[in-house]
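Please go over the structures that come below.
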Structure P
Amino acid sequence: MKSTLSKCPVCGGELTVTRLHCEACDTTLEGRFARSAFAGLTPEQLDFLETFVRVEGKMNRMADEMGLSYPTLRNRLHEIIRALGYEPGRDETPELSDEKRRLVLEQLDAGQISAEEAMRLLQGEE
């Protein structure tokens, strides 16, 4: 069975699922159905995700199994994260505004805070 298309082959617009069919009982449902966030991923990306889940997210096992380096695996994971509409690392460190960053550096330069305190503040820790 072929996977669901997510883009129109004629104009490139988003496709909407409007019909579902059960082969077992021959029931057909019509309407507008939400697509999975994963429907827009390529077969290669879906294979990567399946492997990732099977090896419980252990990148060293993925590297062995797929014959790829850690940086390559990380890049592929970031591509999938972006394809799902997220930005990799977004939740890791809150972004500091330019003004707050400048203020921290000025305080460090004036000796008002230590280097350790400046690092903590620049990394988004309060």
Structure Q
Amino acid sequence: MEELKEVIAENGIEYCLAENSCYYPVMGLEQETDFSIGKYGMMYAEYVMKYHRKQYLDMVMDGTWNKRLHEVDEECHREMEISVKRIMKKEGVTEKLKVENLIEWVRRVNGIRSRMEEETVKDFLKVFF
């Protein structure tokens, strides 16, 4: 008996071999973009899939899901940087400290970032809805 190929193409359509030895068309939903998604975009994705299922499915179906995740991710990064700089200034984490004691400066900046993520990022992500 002839061994069947895993994937075949016919009339411009790809077909995959299933466990039942039948070929089924490879179907997927086209997205407008193909951005890699960072941490904040993934957090937003989890939130939307859990609490706003209809809107999630609408964005997947109309091809805007990846673009939306990318936009949210970029905006969150911008907002985090602004917030971290504001708190650094408020708490006296300066360039002078960076020059004098780099390890202390890094520790304090990382602490600020950590607090910001715990306190505000989840609330910030909800604003996008």
Query raised in the report: Which structure, out of P, Q, was distance in nm of label points 7 Å out along Cα→Cβ at positions 57 and 89 derived from, given a value of 4.7?
Result: Q
Query - Among P, Q, structure where distance in nm of label points 7 Å out along Cα→Cβ at positions 17 and 105 as derived comes to 6.1 - result: Q
Query raised in the report: Which of P, Q yields -19000 for helix-only ellipticity at 222 nm (-39500 (n - 2.57) for each DSSP H run of 4 or more, over all residues; to 500), as computed?
Result: Q
Report summary line: percent of Cα pairs over 18 Å apart gets 68 when computed on, of labels P, Q, structure Q
Report task. State the single structure among P, Q that was used to calculate relative contact order in percent (Cα under 8 Å, 6 or more apart), giving 21. Result -> Q
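Each value in this text was obtained by applying a stated rule to the coordinates, not by laboratory testing. Here the structure is a predicted model, which means the values were calculated and not measured. Cβ atoms are built from the backbone, for glycine too; each structure is taken alone.
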